[in-house]
Every structure is written in C-alpha cells, then in structure tokens.
Structure P
Amino acid sequence: MIERGFAIKCLPKHIKTVVVVHDFDYVDGGAGKVAFEYAKDYADSGIETYFFTGTGDSDYPKIANIHYVSAKQKPTLTDSNKLRGAINGIYNFKAKRKLKELLSTLDPKSTVVHIHTWTKVLSSSIWDAAYSMHFPIYLTCHDYFTVCPNGGLYNYRANKICCNKPLSVKCLTCNCDSRNFSIKIYRFIRSFVQNKIVNIFRKTSKFISISDFSENILRNYFPKETNFERHFNPIDKLELTEKINFTQNNIFLFVGRISKEKGCDIFCQAIYDCKLKGIVVGDGPELAYLKKKFANANIDFVGWKARNEVFEYMKKARALIFPSRWYEAAPLTVPEAQSIGLPCIVSNSCAARDYITGNTKGDVFISFEDLKDNLRKYAQG
C-alpha cells in the first residue's frame, strides 16, 4: 500500500495541470514505478494529469483519469535503424514536436512539466519544447544522467566508482560503458548536447532530490547556485496481519537486478563463505554465471518475482542484504523491507545507508569482511 498525497506537495497551489514525462508507457524499473505513482497521485488529488511517453501501445494497464500521449517510438538502442536511433537519442525532434503539440493545448501559467526519465527514448529535446513555450519544468533526479554519460558515475568495465570529471577528456577516453566503447562515445555526445547545448540546468525550474546521499553526490557536479527540493520516493508498505519474529528465520535475501554493480556476487560469496542459506530474487546478465559458480552453495536463484511474491520471501528471511557497488540514489527495496520490520544489511556505497538509523534494524558494511561479520551476527540471532 502506498500512502497518497505525496505528489501534490511538489506543486504550488495555483497549478491545475501536470504533464508527467517518462521514456516508457510501462514500468521499466524503479524510476518508472515512481513516475506512474506520481501520475496516479496527481490525478487522485484532482490535478488534470497527462502522461507523456516516448514509447506507446504497450499492454501495461492504464490508470483512470490520466490522459496518455506518446511519441510512439522505440528505445534508441533497440531501433533497427541504428543511425535513426542514435540521432533520436542525442536529440529527438519527433518527441519535441509531439510534446509541443500537447503543450499548445495547455496553459503555462497553471501547468507543470514533471520529468522523470528521458535518456532511453525522449532525449533532452523535451526541455527545449517546454522551455520555449514558457512551461515550468520539474526534474526528479532518480540517477545521475543529469551529469554522467552512463548515468551511474560508475565504471562498468572496472566494476568500481568512476572518479573522472564528467564530460572531461578523461571521461571521453574512458571505456566505462557496460556494452562497448562506441556506445560510450554516443552517450558522451548525448550528454554534451544535453548539458552544453540544451543546458538543462538553466531550463529546469525545480530539481527534486530523493535522498541525502544522492543529493550530496549531485552537488559536486551541479552549478553552485542550484537549489534542490527533497521529496522521498513513495514505497509499497506491506500491512501484516500478525507480527513476524524474523530472528526465527535462517534465510538471507537478495532482491534486485542480477548485475555487477548491484553486488549480487558479493552476496553469494559471503553466503558461501559463511556456510549460510540464501535466496536471490531477480534476473539480469550475471544470473547464469552466478548460478553456475555457486551451484554447490546453499543458494536458491528463484528469478524475477512480482511485488506480492517478493514480500512473501521477505517474510521468510532473517535479513535483506543490499550490497550495491554504485551510488544508487534511493533503492526502494530497503524501505519496503523495513516496512514489515525486516532488518537490512546495506553497502556504504549507496543511498540505502540513509535508511539505517537508530529507529530501524540493520547495519551498514564497508568491506567484504564487515558483511560476513554481520551475516554471522544475524545468523546467531
């Protein structure tokens, strides 16, 4: 259950209409989930709500009282016409035109354009569309695409945090992309156009941060005069009919994308070394490799699960482990687990550490040995 009324707090009282902007017309991840929740909350609060997307015609269920408008395009990197995909990714003229058509029917004095994602279909051209027509633009900073070409301030090749200045010569020559160097060059050009030509910093009326951790990271790269407004992401909270004694459980849980930056390999190795039992919920490019490597470990890889199924695994766990290597801005899994009282052991490298306070059960680990020490402690009750 998500508590309602959170989105309306972003808006001045005179705003009557909001255009929520997201690359996809379906939930594609955490940022997409939040974008849809914002749209629903705006609509439920009596705000006339439009949902503007790059893709269209998916079978994702439509939300009542929301007007859907789409550029009806494909994600840039999956377009069969690679040149067209690259051009659209750098500056999408069709998306700009479609958004201007929509905005021409609305009043800029009582309307806000609220952007969530734009890098996979829409591009920074949507800023030019809204700004040229005098509409205020809000941006929720779900990640680091505002400053970093690959969005993570992370070197996916070296599997570590990247310390290069974004859009510097070192950034340009660093082969940090998870795919290949040509994709890195494309993303560098896209980011250059976004920040040096379109200049989204000048055209954005309000930047919304979603955690102390991510805001502190972004401040290192944003113009010094930038003001952030804090709005934490809405989370699903499970209401239990009876209290669970998690100390009686003996399973440690990982939930998330199975990729290097998420640290699932760290989880698996720690579970193996400590001779404990683990469950991995999720899918991703590292899944087959980890299943083979840890075939003799007491670890069940159960694949992707719906939210209600994830909560069932949480109720059977001793603790949730969140070992992310990258600067994850505001992971939803940790506060969702905390909503039912499940302790969380989280990495110091991401915003999940913000959730571990004196009022919550859990620990923050810095090193691999720290993680194993915590696992042993929790296993003993």
Structure Q
Amino acid sequence: MMRIEKIEAIPAGNACYVRLTTDDGTTGVGESTFFAWPSAVAELVKGFASYLVGKDPLDVEHHWLAIYRNLSFRGMAVSGALSAIDQALWDIKGKHYETPVWQLLGGRVRQAVRAMRVIEPGSLDEVVERSRVAVQDDHYTALKIILFQHDHHPMRQASRIEELAARFAAIRETVGWEIDLGVELHRNMQAGDAVMLADELQRLRPLFVEDPIPPDSVMAMRAFAAKVNVPVAAGERNTTIWEFAEYLERPGMNYIRPDVGIAGGFTHVKKICALAEAFHAGILPHAVPSGAVAVAAHVQLGMCVPNWEAQEYMPPDGNQWTDVVDRVVELRDGYLIAPDRPGIGIELDDVGLAKYPVPTADLTGAVLGFDLSHPPLREDGSVAIR
C-alpha cells in the first residue's frame, strides 16, 4: 500500500504551493490561492503534515474530513492549506491510476473549457482597446471587465454611476453583441447605488454583475440579487458548501464563483458545483490572480462539471506564473485545453520557485493593477466601502 512520506509547503510570490511525495516516489502538487498571506498557509500545511505522514494518499475524502473537522477552526488560511493538499492528493490519485483528474471525477462533459479574459484596469481608452484586442486578435468570446476602479471612489453618486454605465457602453459598442461581457464591481458599492447601476447596465445585457457589495453578508447579497434584472455572480471569498447553500436557497443568484485554491480543492468544489446545478445556477470559478497550478486544477474541474460556464483567465506573462511550473495549460482560440497527462498534468519547477522569496505578511504590492498599500478613500479621507 502506498503511503505519504513527505509534505512540502512552498510559499513563493503570492501563492503557497504544496507537494506531497509517497514512499514509491509518486508526487502530487497543489496551490493555495489565499494570495494575501501565503506564508500563513505554509504554517498550516506544516501543522497538518503530522496527520498526513504515513497515510494512504488514495483516501482523499477521509483526509479532507479529518483535517477540516479537527478543532473546527475555519478561515481562508485553513481552507487554503486544505485546498492545496486536496489537489495534491488527487494529483497522486490520477498518477496512480494513470489518468487525468477529470476522468476520475466523472469524465468529460465538454471538449475544452471556455476562457473568460479578465481585462486589466486602466483609462477608458485603455480598457476599450484591451477589450478589442482580446476579441479581434486573441479570439476570446467572453470578457470580464473590472468596471469599478479606484478613481471612482471619490466621485459623487450620480456622476459615478453615469461614468460606470458609459464605460461599459463603450466596451459593448466596441466588441459587439456576440461577446459575453461580465461586470466586476469588486465589492465596492453601497447596495442602493449598485441597484441603480444594474438598472443602467441591463440594456447592455451583461453576462453577470459580480460582487457589487462587500461579501460580509450572504443575506445582503441575496437582497441585491432579488432587486435587479441582471444575472448576479458572487462567492469568490466563500469556502464551503454551507456558505454557498445560503446563496442558492433563495432565487436570484445566477452564478457562483468557488475557487479550487480556497474552497476545499477538488473534493469540495465538485460538491459546490453539484449544489449549484440543483438550483440551475452556473459556475464561474475565481481563477485570477491564481497561479498555473490552480488554473490547471480549475480546467480539470471544468472538463467534468456540467454547469461550468466559463473560466476567468489572464495569459501568463513570463514571470512567477510560468517560472514555477514545467508547463502551463494550453490556450487555443479562447479555450483552455485540458492536459492528457495523468493527474493535474503539471509539475513544480524547483529552480523557478527559488526565484521568488517568501513574501512578508503585509499589504504592499499590487494585484490586478490595484495598489494594496493605499486603501481607496472617499473625498473626506475615510476608507471606502471596499
């Protein structure tokens, strides 16, 4: 019987990677997408190692429950560590049975996974041009627009809503009606203002409006969804089927957004997707700014989950995203092609990992163009709702 012999937690850049090695030399890899504090995830993985060493790696569900239920502490650092471990266990399982993970999770329901290109923030002209290039040159059929940006915080209500609606209208005019356009509001608005904006956007037929208000209250998000006539998406900061059940048990939530790197890995996200399917809700996984391992894990799920609508995506740019792995998932004409290698189909590159030091636990740096060291402020100097 195969046994887990070694557990490695490797924080690098804004991710924490996990590699498990068995006594016969089989390795499995995973990635936590708790990108704010990956070092915290690494400490938890080390804590879970004492349980995992010596165990049969094929008993994946048992290990998930044993780790999650032990002490009953929750939070994204805990779920991020568990998610990376779970991915690595399934990677080992796929290699053991010499088949991709998607085959073990039910088999193929589609030939490839549609990529939804995330358009980086910028000026109106910059965002419009990036959208045009993504459609005309790169052949994406779905885009996600980060509509609400830092410059919108100090604006007064009416002008802010007018500018946001005009920005989205310009993008729609540029790409046409054959392209699916998602709207990302990044948890930045008051509920009433978000309802007014949704009314303005309705005629432009957004594929969804995502995270209009902070994720502090599922009830508040559901209340927003009940008041608007556009599809609503939420859930990238949620981690369990119990939380997602609260989103889905009332009408109005059209898409949920689990992340394989914080919502329990393959074992748990597959359950979340099935729960959404029971309510005729689609899956739009949170996959940016994930690294290459988590993206590959999402593609494995996308191949076997019927209600997987599209996967948000940003092309690798030659830095941490590509350096730390032996390959990345192929993008072909706007679709992500699942590897046919056993397991997840991707391996860590130790030389590349060594280029990226352990990050400090602070809010410096930038993610998707947002400076994390300076929180957005209103014109009176108070912290904006985000």
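Summary of computed values
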read-out	value
At a computed 0.60 (FRET efficiency 1/(1 + (r/R0)^6) of positions 307 and 355 (r between Cβ atoms, R0 = 41 Å, to 0.05)), which of P, Q	Q
Which entry (P, Q) yields the derived value 5.1 for distance in nm of label points 7 Å out along Cα→Cβ at positions 3 and 139	Q
Which of P, Q leads on Kirkwood radius over Cα pairs in Å, largest value	P
Identity of the structure behind -11500 (criterion: helix-only ellipticity at 222 nm (-39500 (n - 2.57) for each DSSP H run of 4 or more, over all residues; to 500), calculated), options P, Q	Q
Structure (P, Q) behind the derived value 18.2 of mean count of other Cβ atoms within 10 Å over residues 107-114	P
Relative contact order in percent (Cα under 8 Å, 6 or more apart) from the coordinates reads 13; which among P, Q	P
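None of the figures in this text is laboratory data; all of them are computed from the coordinates on show. Quick caveat: nothing in here was measured; it's all calculated off a predicted structure. Cβ atoms are built from the backbone, for glycine too; each structure is taken alone.
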